[in-house]
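Colleague: Okay, got some structures for you below.
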Structure 1
Amino acid sequence: MSSHQNGKRKLNMRDDHRRSVLRIQIASFITNGKLQSTKARVKAVQQMTEKLVTIARCGGDFNTIRRLKKELPFSPAAVSKLVKEVAPRYESRPGGYTRVYPMGRRVSDTALIARLEWV
């Protein structure tokens with residue numbers, strides 16, 4: 001199978017492991033309001049979070065909740081916060097709900113570190 005032009009960051013993990021790590025970090029970002037990790041991981045979390053906020057802007061009806069729970073199945077607190085608090089703030093915004101701040105390099109392995117925050 002070719003990995004060209006699929007638009008996903010692999011993050012040096014298998015697909016199922018990457019999906020679970022990103023789900024955990026997205027839930028953490030939604031509940032805490034900020035996330036600090038490597039730049040590649042932050043960009044992957046940002047991409048998925050932007051899509052979830054766009055879905056959540058439709059309101060708290062059954063299908064919206066169902067679609068959000070499909071992506072975040074083990075964090076009902078994050079889903080409810082996304083629908084009740086986060087999405088209403090961005091009703092009139094056409095996109096770009098998050099911002100990435102570069103934080104320099106990590107001392108141990110010189111990986112690029114970045115912080116993700118809501119706009």
Structure 2
Amino acid sequence: MTYVDGFVTAVPTANRIAFRDHARAAAAVFREHGALSVVECWGDDVPDGEITSFPQAVKSRPDETVCFSWILWPSRDVRNEAMPKIMSDPRMDPTSVPMPFDGKRMIYGSFEVLVDA
């Protein structure tokens with residue numbers, strides 16, 4: 001059964017191109033290690049909420065855009081086997097390839113697919 005890693009983060013709006021380039025490079029690494037697809041979305045209509053919202057979840061500032069991303073894996077086992085390899089890949093080292101956003105405010109989780117219509 002397919003498995004999904006999901007992410008929400010706030011990216012400085014001025015870093016849109018850097019974020020896209022960073023995401024493309026990371027996607028190649030994830031695909032090399034078994035990911036079926038990597039999707040990165042730039043916020044277009046992401047309203048603030050009164051109780052909760054994407055912007056509140058990542059403490060988005062006025063000069064930032066909320067981004068929503070996911071990685072589709074063939075299974076949890078494939079994902080679990082791949083992640084240590086991905087995290088040790090030099091192309092993913094944040095000291096040499098810095099993220100164009102504050103990773104401390106990124107939220108993420110892994111999910112079993114229930115419906116894929």
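Colleague: So distance in nm of label points 7 Å out along Cα→Cβ at positions 47 and 71, computed for just one structure, reads 3.3; which one of 1, 2 is that? Working shown, then result.
Modeller: Working: 1: 1.3; 2: 3.3.
Source structure: 2.
Colleague: A further question follows. Using Rg and Dmax of the Cα atoms in Å as the calculated read-out, with 14.8, 46 as its value, let me know the right label among 1, 2.
Modeller: So the calculation was done on 1.
Colleague: Assuming -9000 is helix-only ellipticity at 222 nm (-39500 (n - 2.57) for each DSSP H run of 4 or more, over all residues; to 500) as calculated from a single structure, say which of 1, 2 it is.
Modeller: This value belongs to structure 2.
Colleague: Right, next: When relative contact order in percent (Cα under 8 Å, 6 or more apart) is compared over structures 1, 2, which one is greatest?
Modeller: With respect to relative contact order in percent (Cα under 8 Å, 6 or more apart), the highest-scoring structure among 1, 2 is 2.
Colleague: Check the numbers for mean count of other Cβ atoms within 10 Å over residues 7-14 across 1, 2 and tell me which is largest.
Modeller: Structure 2 comes out on top.
Colleague: Of structures 1, 2, which gives 0.80 when FRET efficiency 1/(1 + (r/R0)^6) of positions 39 and 87 (r between Cβ atoms, R0 = 25 Å, to 0.05) is computed from the coordinates?
Modeller: 2
Readers should treat all values here as calculations from the given coordinates under stated rules, not as data from a laboratory. Remember, predicted model here, so these are calculated numbers, not experimental data. Cβ atoms are built from the backbone, for glycine too; each structure is taken alone.
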